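Each value in this text was obtained by applying a stated rule to the coordinates, not by laboratory testing. None of the values given here were measured: they were computed from a predicted structure. Cβ atoms are built from the backbone, for glycine too; each structure is taken alone.
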Structure 1
Amino acid sequence: MDFGLLPTTVVGSWPQPDWLVNRDVVLRIGPPRVRARHIWRIAEPQLESAQDDATLAAIREMERCGVDILTDGEIRRESYSNRFATALDGISDDPPGVTLSRIGKSIPAPRIVGPIRRTRPILLRDMKFLRAATDRAVKITVPGPFTMTMQSQDLHYGSREKAAMAYADAVNAEVLDLFAAGANVVQLDEPWMQAFPEEARAFALPAIARALDGATGTTAIHLCFGYANSVKDKPSGYSFLPELNGAAAQQISIEAAQPDLDLSVLERLPAKQVIVGVISMNNEVAETPNLVADRVRVALKHIPAERLVVAPDCGMKYISRAAAAAKLTAMVQGTETVRRELRAQR
């Protein structure tokens with residue numbers, strides 16, 4: 001699909017409102033790998049309806065900011081991965097298992113206790129709701145097979161590669177349903193490739209290829225250094241990125257603003273559209289449109305405009321709604337400045 005010149009998008013999440021979640025708890029626990037039902041302020045019988053209301057508000061806020069390719073804000077999720085991962089057959093988090101975090105700390109994790117199977121759609125209702133709520137292009141995110149593998153404790157397969165391929169089959173069934181329901185873009189979130197580059201080189205790309213097999217729309221892979229609220233000092237370069245030039249997805253999504261990434265790395269992805277982060281998530285202060293425009297201009301020194309998509313670094317879950325709106329508005333305005341410059345040159 002042609003999204004136009006320098007399309008703007010979001011990575012996935014939008015801040016959940018305080019009336020829906022206990023943000024003190026959300027900020028304290030970070031992104032959970034197992035279910036974290038205690039974050040919700042609304043009782044279970046009314047929770048889905050409340051999540052619908054908050055999702056519609058998130059969509060409208062992104063529309064008002066002028067974003068071209070929207071998501072549903074991941075409002076219904078406790079984290080980007082646990083809602084999907086814990087809904088699969090063969091997975092148990094009662095009691096949770098254990099795995100190592102990206103920084104080598106033991107954390108609660110889903111246990112793989114049998115064959116991983118997707119026996120029902122998991123995000124399909126979310127996609128249908130999003131598609132019905134806006135006439136703009138829409139994207140929905142799904143946790144990738146590599147990241148789910150690394151976030152789980154395997155008690156069944158005896159091989160991370162085998163587990164990743166089983167996760168990939170489950171993701172593939174979901175991806176095909178999401179495109180059939182009207183998704184323009186389906187994004188696999190694979191941030192743990194950056195944390196475990198050797199394992200990623202061993203089996204991530206085959207698993208991603210299986211997960212995206214038969215996809216009928218635009219596909220993307222997002223990888224980052226971790227949420228800014230928990231990872232303050234970010235590396236200045238990726239340990240696993242040029243390898244993704246051979247990945248099955250058309251788009252690669254990276255963060256560049258907070259880590260001050262050397263954007264010459266974009267030249268290592270000649271076969272891909274690249275979603276480049278120009279908005280940092282490490283504070284509440286909105287960038288100026290001029291700063292955004294400067295960051296877009298730097299990216300254009302290394303990638304043609306036809307392959308550049310503009311976005312925040314990462315999900316916006318952990319900043320305030322006011323800051324998220326101000327940052328997205330600046331992103332859209334700064335990008336439009338560069339669009340006008342490009343059109344004047346043509």
Structure 2
Amino acid sequence: MATALVATLVAPGAVRAEEAAADGWAAYQKFAEARSGECVGPEGTLETPLDIEVAGHRYQLLGDRLKQVDTDKDKALRIGVISATKDDREETLAAIASLIAQLKAKKIDLLLVNGDIASHEINVDEKLFPALADSGVLTLVFVGNTESCGYFNQAATKVFETHRNLINGNWVRQLELEDGVVYTLPGYHDRRFVHTGGAGHYNEDDVYAMRHRVKAGPGPKIVVSHGPPMMKGPAAIDIATGAGHVGDPQITDILKVGKVPFGIFGHILEAGGRASDLTGAKGRKPKKWAKSLYVNAGSANPDPWTMLNKRLSYGMALFVEVQGDKARYEVLRLPEP
């Protein structure tokens with residue numbers, strides 16, 4: 001009798017939800033184990049989708065895709081971008097917290113952290129990943145040219161267990177959010193500048209798969225990577241001091257073939273805060289809507305860096321807003337200490 005009474009107190013729907021959650025997590029662990037050393041994750045699905053709820057929004061992690069399943073009324077995708085954090089010093093963590101606070105004031109839907117997060121000897125799972133995930137919003141991280149992929153993936157999986165908003169963009173390559181679709185290309189194209197053993201280098205096969213994914217996928221399309229596309233004009237986001245245009249022509253090709261109007265990049269720190277059209281001939285002014293927009297997020301690290309305009313930066317972030325067929329950006333800066 002007592003056993004029957006206890007059973008009636010547990011709703012069948014609640015039991016099924018718990019079982020589904022357990023199945024989804026087990027499926028993700030299997031998915032993660034199969035990709036533990038992958039810098040540029042291939043296509044693949046979870047045996048059971050994993051439901052995620054972040055900041056009042058609901059998502060399903062399907063494998064290499066994440067899909068938002070709820071709706072809102074604003075018709076805009078608001079992305080905060082933090083790039084090149086580089087280390088886990090207290091000063092850096094304070095800079096990250098300050099920039100995240102500024103971005104959250106903009107009511108961002110997604111925090112994008114597009115590589116050069118830290119080198120392999122930094123314990124990203126102890127400080128950096130939790131500091132980013134504590135934003136409380138959907139947070140997308142992936143490798144650039146300095147992180148060891150195996151360690152990065154292991155750390156991201158560990159933190160994901162307690163912070164379900166931290167999404168490993170090495171494996172989750174397509175985020176179908178309500179007001180825009182984000183496509184990730186983790187790693188870097190030039191082996192000469194891949195400084196860490198096991199760091200991410202995408203090859204021709206990866207580029208081919210990315211081109212197909214973006215061309216066939218839904219939009220509005222936003223491609224995100226660590227390094228920028230190759231450009232030619234004076235307003236370009238791929239200009240390095242003393243070296244000129246150093247972007248990747250393969251990314252330029254992906255953007256052209258996929259008819260991608262928007263892109264978010266980094267790596268060339270002195271070009272941080274710049275935005276242009278795809279040729280680099282026409283610059284884009286902050287807060288002005290444009291039908292094509294490609295931006296460089298610079299570095300969030302508080303150490304001073306000399307920019308192309310000869311001014312010093314003490315850490316920056318970007319706010320990018322996509323609304324249908326147009327986008328705009330804003331540069332958020334840390335003050336001189």
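Numbers below:
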| item | result |
| --- | --- |
| For 3, 14, 22, 21, 14, 11, 8, 6, 2, 0 (P(r) over Cα pairs in 5 Å bins from 0, in percent, for residues 83-162 alone, calculated) the corresponding structure among 1, 2 | 1 |
| Top of 1, 2 by FRET efficiency 1/(1 + (r/R0)^6) of positions 75 and 187 (r between Cβ atoms, R0 = 25 Å, to 0.05), largest first | 1 |
| Structure from which 122 was derived, volume of the Cα convex hull per residue in Å³, options 1, 2 | 1 |
| Which entry (1, 2) yields the derived value -8000 for helix-only ellipticity at 222 nm (-39500 (n - 2.57) for each DSSP H run of 4 or more, over all residues; to 500) | 2 |
| Highest-scoring label, criterion being distance in nm of label points 7 Å out along Cα→Cβ at positions 43 and 203, among 1, 2 | 1 |
